[in-house]
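Take a look at the structures below.
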Structure I
Amino acid sequence: MNATSSESVRCGWPTGNDTYLEYHDAEWGRPTTDEYRLFEKICLEGFQSGLSWLTILLKRPRFREVFADFDYRAVAEFGTDDVERLLDDAGIIRHRGKIEATINNAQRAVELAEVEGSLVDWVWEWAVTTPHRELDGAIPAKTERSAALAKDLKRRGWKFFGPTTAYAFMQSEGLSNDHETSCFAHDACAAERAAFLTGRTLRPAD
């Protein structure tokens, strides 16, 4: 996506890798309202632990192929044969704990959707009203809100999703708009967030 040709008006963190730049320009910080993409990001943030996000991003197409496009209802049915199949797949991160956590989290996502009515609506209750960058310009690694989100999911039996991972998820999926204010994507993300959040009830601010 050629949203802009000038790297000077982007955030400072994307590298010159075209895949990374496209991810920043077209995805990062934009409100995600698809339940499969939200579940995917929770899982991939877990796989990313200890690795660069670019590594995960380059493997994402294969992750989608082997994890049923992150249809959590389908992944919830995976068994021991699927775990072994995934451990043999060099196209993903072959980490037994993370693979088993993804299957576990799919099962927990099914439960959450049944209890809360909608995975999308529940996730978006955690959106922040005023992103930290708007308050003081600093971007934390985690917040009280991300810690509360991680704690809630842990209580529900989810794995590999701590406070720092939770905040990275919130940033990437638009629950917080942490683009630099000079970045061309900042205002677009702010407008998309405002439109999506209109009429929604959010949890009390942290």
Structure II
Amino acid sequence: MLRIGLTGGIAAGKSVVARRLAELGAVVVDYDALAREVVAPGTPGYAGVVEAFGPEVVTPAGDLDRAALAGVVFTDAAARARLNAIVHPLVRAAARRREEEAVAGGRSVVVHDIPLLVETGDPAAFDEVVVVEAPADVRLARLVEGRGIAEEQARARLAAQAGEEERRVAATVLLDGSGTVEHLAAQVDALWLRWVDRTPDAGPGAGEAGT
């Protein structure tokens, strides 16, 4: 089995890569999705976040107010570290379970989609570390114009992540996410073909790159 770590700066194109890899037959473990699951109402993670940050991060319906929480942690490094200490161990445990399920099902390529792999993870734990790159001004424009995030908050989110050089040091594969979706997907297809050569039983979709 190939264990792949996938990361990249916010709005660099990582989601495009993850989606294409899933289409080609990889099992993609989405750490953002897991981070939402482990703090759903009624979970220990939810209780820990509310205890740490107070009722201000809870909506009237009882869910976590993610916008309010983001407003706190993306401008306060200590608060961000406090949140990470609650959420990250729960996410890692959930990711391990997903990988075990994939292996039990005979899957040969498991991609761990981790936005903060370099900042909080262990790149050496993976057979390959794929980093998706795009210039900071491109990513800022995508956040502001494409996602409707206020420019000040968008800049804070960019600043909260590792720099490009830090990610490059960890990378075994660099993908250019600055262009079109099609350009990025073509790079993924070429990468998949190389992985299929290493793991011929890569699972559903193996060998379909370029379709």
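No value in this document is a laboratory result; all are computed from the given coordinates. Every value quoted in this text rests on a predicted model; they were computed, and no experiment measured them. Cβ atoms are built from the backbone, for glycine too; each structure is taken alone.
Structure data summary
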quantity	calculated
For 2.1 (distance in nm of label points 7 Å out along Cα→Cβ at positions 26 and 122, calculated) the corresponding structure among I, II	II
Ranking I, II by relative contact order in percent (Cα under 8 Å, 6 or more apart), the structure that comes out highest	II
Per mean count of other Cβ atoms within 10 Å over residues 66-73, the highest-valued of structures I, II	I
Mean count of other Cβ atoms within 10 Å over residues 58-65 - structure with the largest value, from I, II	I
Distance in nm of label points 7 Å out along Cα→Cβ at positions 74 and 170 - highest-scoring structure of I, II	I
Top of I, II by distance in nm of label points 7 Å out along Cα→Cβ at positions 90 and 162, largest first	I
Origin of the derived value 16.9, 50 (Rg and Dmax of the Cα atoms in Å; candidates I, II)	I
